[in-house]
Each structure stands twice: as C-alpha cells, then as structure tokens.
1. One of I, II, III was used to compute semi-axes √(5λ) of the Cα gyration tensor in Å, and the answer was 37, 24, 19. Which one was it?
2. I, II, III: which one has Kirkwood radius over Cα pairs in Å, for residues 36-123 alone, as calculated, at 16.9?
3. Looking just at mean count of other Cβ atoms within 10 Å over residues 76-83, which of the labels I, II, III belongs to the structure with the highest value?
4. Using mean count of other Cβ atoms within 10 Å over residues 52-59 as the calculated read-out, with 12.9 as its value, let me know the right label among I, II, III.
Structure I
Amino acid sequence: MTVIHDPAAIRDAIRAKALAAGFDAVGFAPANLTEETRRHLAEFLADGRHGDMGWMVEKADRRGDPQTLWPAARSVVVLGMNYGPDLDPLALIEKKERGAISVYARHRDYHDLVKKRLKEVGRWIAETCKIEIKVFVDTAPVMEKPLAMQGGIGWQGKHTNLVSRSFGSWLFLGEIYLALDLPPDRGEVDHCGACRRCLDICPTAAFPAPYQLDARRCISYLTIEHAGPIPRDLRPLMGNRIYGCDDCLSVCPWNKFAQATAHAPLMARPDLLAPHLADLARFDDAAFRAFFSGSPVKRIGRDRFTRNVLIAIGNSGQRELLPAVASLLNDPAPVVRGAAAWALSRLDMETWQQHRRAAMQGEKDPDVRAEWQLPERL
C-alpha cells in the first residue's frame, strides 16, 4: 500500500474516502477553538443554562480545547451526514392525539451509523497515511458545531444549531482528530442576517437572545435530559412533543436547499411518524424496550418517556384519553404518577377531585403530592 505524505494530497484523499464512505459533507479545521467560543461555553455554564447536564461542567476543559481532550491532535476532519426528513415536522403539532418525536429519533440510533463509518474512514487514514487518529461522535466532549463552522460545513444559527447552505438544518456530525497538521478549509460565515424565525417559533422561549440557549426551557432538554418532573409552567407549552423538538430547525429558510436523506437507516420508521398517545401510554418497561429497540428514544427509559406522553395527553384536550391516564395514577414510578395526576386535572377536573383524597392518603413522594394540591387547580 502506497503511503501518502504530502499534506494537501492527504487532505484530498481523506475527503474522497469520506464521501465514498457515505458522508455528505467534509471539512478540515485546526484542532483548536477560538477564545470567543471558549468564553461562550464558560458563560453558558456559569449561568446554569446547562440544567441537569453536570457532565458538561465536569468535562468543560476538554470540551473547550481539543488538545486537552487529546494532546496529540493537530487537525480535525469534520464529517456531516444528511438526515433530512421527507415531511414537514411541524405538520404533526396540530394532531393532538398523536405524539411528535424529533426527526433525528424516528429511525435507528444515528450514533451507530455515524461511528461505524467514522471508524471505516479512520482505519483507512491510519493505514494509508500512517497518522495517529481518534474518532468521536457527540458522546464525547467535543464542540462539534464550532469545529464544523471552522471547517466550512456550516454556521451556528441564532438557535445555536448548525445550518448548512447545502443541507439546511439536517446534518449529523462526527469528527476524526488527526495527529498531523493539514491545510484547513475556509471557515463558514454567518448567513442568518435579520431573520429570527427560529427564535420566534420556540414554544417555551428558550432563547434569551440570538445565539444563546437556556437548555432549562428547551423542550429537547426537558423531554430527554431532564429526569424529574417538568416545571408546571412549561408543560402546557410542550404540546404533543414527546421526545425532542424540531420547531426552530424546521422554520429555517435555508431548508429550501435541504433534501430528504438517502441513507436507509436514517429514514423514518412508519410507526414513529405519528404514534397514538394512547398506545404509547400502555407501555410497560419490556414493551417500551421492544418498541424502541435500536432507537435513541430507548436511552431515556420507560418512566421518563411515559411522563412525556402524559404531558402530551394533558395538553391534547382529548377526553377519550382519560382511561390511559387513569391506568397510570398508581404507577410504581413517582414521575409517572405525578404526570398522570397533572394530565387528569387538565382533562377532567371533577374526576381529579374525586381521586384526590385517596391519592393524598397513600402518596409519600413530595413531587407527586404537589400534583394533588387543590389551591393551584381552582
């Protein structure tokens, strides 16, 4: 096997290999981040906007400096894979009896597909170019979006997500760190202009200002990362979003250049496009694991997922969903019992009052007891 030594030739060969392996976007960035990026990360954490995601604080030094994560790193290959939907994600929001699952989670767990292809390209680089490499998906403390911007793949929009001129809002990212200096691509610049559609559509007002996110108000954070009861003032704003939220991504004008994914493992499962809330509420742990086998939804567990489903039921206004709620009032999981009590109060206050006395007598969890407090309901 011929070993490539010239840095420019190495870069061209890696780009060609990555595209042949199935990646849709390839960029090269230096293995460092700007002072502004590190400052924004520090401010985000200092303000507590990361919520319960304590791992962001614990690994902040590695997140803010690729060479702290791996001292040998000199260049980063940033790779993007298109997961664009073939239907408008916002269309489902009006179907109150159905659950809205984020586009990225309507299929196989993208980590598996992206990492498999990253390793394929990484092995080829190590063998062909005799370079030390490390591969990362977003499970590692890597600031993917700033690196993607430095590598010319896209820019961080006002919603803090990556936007591509070729793929709109719909790119999964992965990185290969190289122990070699390679010529970087020209970084992308901001093309948001005066547009603020992503900021204005957010149901929970999770953006304190353009380019700033308060995760504690973000529906994606609340439904996925947050383990306990969801704050009451935010529940009515969540609608039927039961895992993630695509509103700010979906309205971006740059999506006019987006295209539906051609990667079969990333195409939506039909049963995850618009599942009935009543069906989802019936899952015990085994049924939940079986239904979401291979899906990223599986990682939040049945209890947290059922909490989300019950909040969507409470927001639906559909009294025919009352039996699903009633069946969960005595669920073993406190977070489920509490969400069921709240959903019942939203759908049928009279029935809620009938259940209140018995529920209060046997309930020991303070969060669940709070859901049965009468003054807030009348």
Structure II
Amino acid sequence: METADFVIIGAGIIGCSLAYHLAEHRAGTIVVLEKDEIGRGATADAAGGIRLQFSTETNIRLSLLSFEYWEHFSDLFGVDIGLHQYGYLFLLSRPDDVESFRSSLALQQSLGVPARWVDTDEIARLQPVIRTDDLLGGTYCPRDGWCDPYSATMGFARAARERGVIFHEQRPAIGFDIVDGRIRAVHTPGGPIACSTVVLCTGPYTGIVGKLAGVELPVQPVRRMSFVTDRFDLVPKTVPMTIEFETSLYFHPEGDGVLFGMANPDEPPGFNKTVDPEWMEVTIEALCRRAPVFEQARIRRGWAGFYEVTPDHNPLIGWVEDIAGLAVAAGFSGHGFMHGPAVGRCMAELLLDGQARSVDINAFAPSRFHRGRLVREQNVI
C-alpha cells in the first residue's frame, strides 16, 4: 500500500499552495490528488482578481499576507503571473452600502490598507467610461488588481514538485478508511494511500467529498459566468477593476478586450457549467447601462465556473470535528484564488505547529456553523 504523511485532495491554488508550504517545512511525504489536472478546476475559471478591500479583519489580513506573494511572484517562483495593479473601484448607489463601506474602509485603513473614499468626480477620473449620475460615491484601493490564476497555480505546483511533492492527476479520492474516529487511508481508483492527515482543498466539490468521510460541510457550488469582448480600445488599459456593488456587475481590461460578469442572485446551487444566454443578455444590458460605450463592443467568448458558497460567505479553514486527521480549506465564496498563498501558509502552520501564526484563522473554523458563530463578509462580488 502507498503511504504518505499528508494527502491533499485538490490541486487548485489552495491545494498547490498548501503543498508548497508543507514542503518548505520538510514535512515528510506529501501527496496531492487531483481528479482532473492541476489548476484546471474552479481556479481555472476564476476572474483573477486580488484585493485588500474586505469587511472582516481575517480576510483583510489574509489579503495582506497574500500580496507579499503576488507582488513578488516572479522573484519567488520564477513565473510571470501577469500582475496588473490598477486598483479595485467599488461603485455605491445605496445609502446602506455607503454606511457599510465607510465602516469597512476605516477597518482597512487601520490595518494599513491604502484604500480611500472617492466622490463622483474622482470616480469619473479613475473610470472615464461610466455613468456617475446615480452614484453616492465609492471606495478605491490602488494596490488591488488582477493576475492569471493558471500561471500562479502552476508556479506553486512546480515549486512544490521541486521540493518533493508527489502530484497524481486524474486520480480522485473515492472514499476513506476511518477507524476509531481517525483517518487511516484515502481510497482512489489506483488503490488506497495510507496516511494520518488529509486536507480537503476541494472547492465546490467539498460537500460531496465530505460526505464520503461521513461529515456535512456547508459548501455549495453556484454557477458564475464571465465574458470577454473582442478587441476594444474605447476603454483605457489602465483603468481599475470596477464593481457596481448593488448588482455585482464587474469589468476590467483583459488582453486587448474587457472581461466582465455579474452574479445572478436567483442562481440555484448545482454543477451546471453551461453559459445561460438569457443571463448573458441581462449582464450585457447592465454593463451598457453603467458604461454606454460598451454598446459598440462585441463578445468574443463566455464561460461558466463555480463559486464555492457557504452560509456566511467565508471559508472553512481548519480541522473537521469528530474525525481526527481530517482538515479542510474550502468554501471561499469567490475569494479563494486571491487568498491562496496565505491560506496555504496558514494551513501548513496549523497542521505542523497546532496553530496558524501568520494570520489568526480561528474565526473560520469549520465548527462555527453548528455553534452559531457565523462571520459574515459583506464585500462579496
């Protein structure tokens, strides 16, 4: 029987970052199981945004730590991730959102985030193609931006491999041996792997994989669609990621075009990855209302991926109660990619030292849901 000290299930950004950080600590034999290919799951469908503007301290600190990697990725891993730091610009049109964002802004600034309040005049300077007549203001952080999720994930995976991590692609976990309440092995189509620690970095599939171990993990997949225009020179290439918070409409330059999308609030949970043409039309209409210049654009392509959503829009990070040796890092509700570096580091510290030192992640313990200790993130796109 194969043996390992750690088995990580899922080779997206979270799993690859965790594998790398464990290997950095020479943690023993580390095996990563991936049912598809490295970086080809939910990570591959991400829009690539990275931001410091959150409403909870834990998320802000995870972002600050992750930015230490994003801003130096080429030096650390020898990979160009196409980092563009043109900022995130949140557009606010409802008084309640203004109050919430001003409160979040005060917290962000107290933690060293260079975000600021912007009035409609500054919004028009930062993003000259949009309508501002209905806006009450917004927030902007020049350090925010976006990069390429696949390149970043492969950068972590390559560095992990160089440090001895074993990756098995096309090899899913199909069951577990649990004896006396403790993980003993992971079953795969290629045979079992004996181990004492398993970490579920399984994104939208976490609920399904959790059931294989007999545990309920409140993570549900919800479809999200993104689109890219053909070459479109009427939007400057240096404008920020722009988010109309009331509708969740967002857009930013991508190559010679513009990437955009909008969440459907009535989208049911499920694994449907087809593009809904009706919602595409709704999204295009919203884009053209906010920025009429897009009436001249043509759509190049669209795709669908999954948010991994939890009841409070925050992740499960930590040990799973009742099964010794089983941990989880999933359910990021749209901000898993941007927090990947920090979560991998914090999880490695938790597994090896008993607690995360770099960021206190106790607020995101999986047990909070049945204990009624939800921590709601307001700044969800």
Structure III
Amino acid sequence: MKKYLYFGLTTFLVLMQSCTENQNSEYYGLDDYATVEKYDSHVHINSFNPDFLEFAKANRFRLLSLNVAAPEYVPIEKQQDYATEHRKEYADRLAYTTSFHIENLDDSTWQEKTIGYLRESFARGASGVKVWKNIGMEFKDKEGHFVMIDDPRLDPIWDFIEKNNKTLVGHLGEPKNCWLPLDKMTVKNDREYFAAHAEYHMYLHPEFPSYEKQIEARDNMLAKHPGLRFDGAHLGSVEWSLDELAKRLDKFPNMAVDMAERISHIQYQTVQDHKKVYDFFIKYQDRLLYSTDLVFDDSQNPKDFLKHAGEVWKNHWAFFTSDQIMEAPEVSEKFTALHLPRTVIDKLYRKNAEKWFPSQVLN
C-alpha cells in the first residue's frame, strides 16, 4: 500500500511542478487555449439562438457583437434586440456596439434623431458605435456627393460618442486589394469576396472615391477629434502594410485596430518578413485586438458554424502562440507562427478589449 501511496504522491508532485512551470513560462502552449480567458472583439450575432454564446463560454471566450447597417443583415434595430436579449442571460459573455442610419443625413432633424437613438442604445448597454463602409463607398447626399467619414455634418455624432466615453468602431474603406484586379490580390479570401461582391470591387468602379481618399478621410476625422477613442476594424483598412499602419498608430494615440478577417494579411506579410511582423506586435501590443468577423445567424446550421468557429479560433491561437510552420488556405506559402510572449497574448486576447471597451470589463 505504501508503494502505491508513494507513486501517487510522486505523480501528483510532478504534475503540480509541471503546472507551476507552465504558469510561470514566458509563453503559452497550444493546450493553454482551453484555460485562458479570451475575447473575440468583432463578431456579428444576428439570432436569438444562444448556441454561439454557449460555445464561446465553453471555449473561455467573451464576444463583442457589432451592429452594422449592411444590406444583407437585418435592420440595426433588430440587431440591437438580439444583443440586449442575449445580455439578459450572458452579460458576462457578451457586449455589443450599436450603429445608426446615414440615409437621412440631409434631413434637418437627422442629428437630433441619431443622437437620440445612440442615447437609447447606451442606456441599453451598448459599449460603442459601429460605422460601416456605406459611408465613403455607397451613400451620396442630395447634391450627389459621396459622404465621407470626415463630413462636418457627422462631427456632433463623434462628439456625443466621446462625451459618453464610448468607442467608435470604423469599417471605413476596404483592403487595398479592393482596388486591384482579382488576379493581383494578395490573399485568397479577398479574391473570393470581391468576385462575389462586384458592387464593392472598386477596381470596377473608378468613379468611386479612391483607396487613398478613404484613408485620408478617416485620418482627417481622427485629427479633428483627438479625444475620440477609435477602433479601426479590419486593421484599420491599412492591412497591406504594417509600416503604414504603424504611422497611424504613432499619429493617433487613441486609435487601436482589430484584426477581423485580416489575419491572413498578417500571415502573408509574415511570409515576406517574419521579424518585421513580430516586432510590430511587440511594439504595438497595447493597440491590437484579437477578432474574427464570425457571423452567426439563422440561415446556417449551428453545428457547422460552431465547428468552423472552433477551427478558426484554434488555428489563430496556434499562429500567435506557437513557433510551428503553418499554412492557411488564404495564403499561398507556408509561414512560421509568431510565438508571442504570454504577456502580449494576454493583451491581444483580453486586456486590450477591456481597455478599448471599458463597459466590457468583467468582474
């Protein structure tokens, strides 16, 4: 009996030592995915079905669901209903950002009505406000001019968001690939998206504002509102060059970016210059938010969606935490994972979400 007691105690001590060493390690391992609290700071939940939230809970994820005035989604008012209903049961797992309609901008009551809707949204628990590429790439005013994000008529909206200590999330413009022919695009997911959405493939629409005009308008808006906390969705639409993105982060200290649906662009640049990408993440570790752009709605088979979501989350975790040779369907060549220190991972996956969306902080 003593022999077995000794064996059991020894095994227990070895396991405890292993756990302690892992906790004290400078890096996370693949197995840590299951135990580390994480945030996905850019998803879209357009359903009352709670399956995605239950799945997120099982995988130690918190979710930020973004309302967006996209034509393929239900109206933003319904999206807000989805979020607020889910928060009754999952307030510890879900936060959301509201949005607003741009279509009646020429109406003299537009600003008042829009601020009223945002005030109601903040009272219902919204952590911020999402604006979309219809500003700059779709909507025209009564004079026939594209309305850009730095339009003075929008300034009172940004002032109201800043006054209420909320974050503006901006999907402004598109990846630079959008202005290239399909066969010149750098990643497969962009080729597939713009092949399917020719209305947003700006290479086919030279009469629309250029890529440079989109970024210039966004930068002008931030320069006018230096106190506004801003999260540039999709790597701030400067996904093609971390050098160019660094210039914006240096210029605008209240700007962060999420990585939603642009991690393939990071991987593409990792193929070209792994050290540059690694150094970028180290330098700007306080300004980057892990996110995916996963969309959950009633048109999908929930089991298929959750299988896909789990694969995406685990593959990204491996890219950021491990040092293995990887491949991704969006990138034509293999690449080496970034193997970021756990202190950086904690910021990408949790602390930065708490910082940039303060009402999302969970006790």
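Taken together, the values in this text are just the output of simple stated rules run on the coordinates, not laboratory data. As the structure is a prediction and not an experimental result, all values here were calculated from the model. Cβ atoms are built from the backbone, for glycine too; each structure is taken alone.
1. On the way: I: 42, 21, 19; II: 36, 21, 20; III: 37, 24, 19.
Label of the source structure: III.
2. On the way: I: 16.9; II: 15.2; III: 14.0.
So the calculation was done on I.
3. Numbers: I: 26.4; II: 16.1; III: 19.5.
Across I, II, III, mean count of other Cβ atoms within 10 Å over residues 76-83 peaks for I.
4. Values: I: 12.9; II: 22.0; III: 18.8.
Source structure: I.
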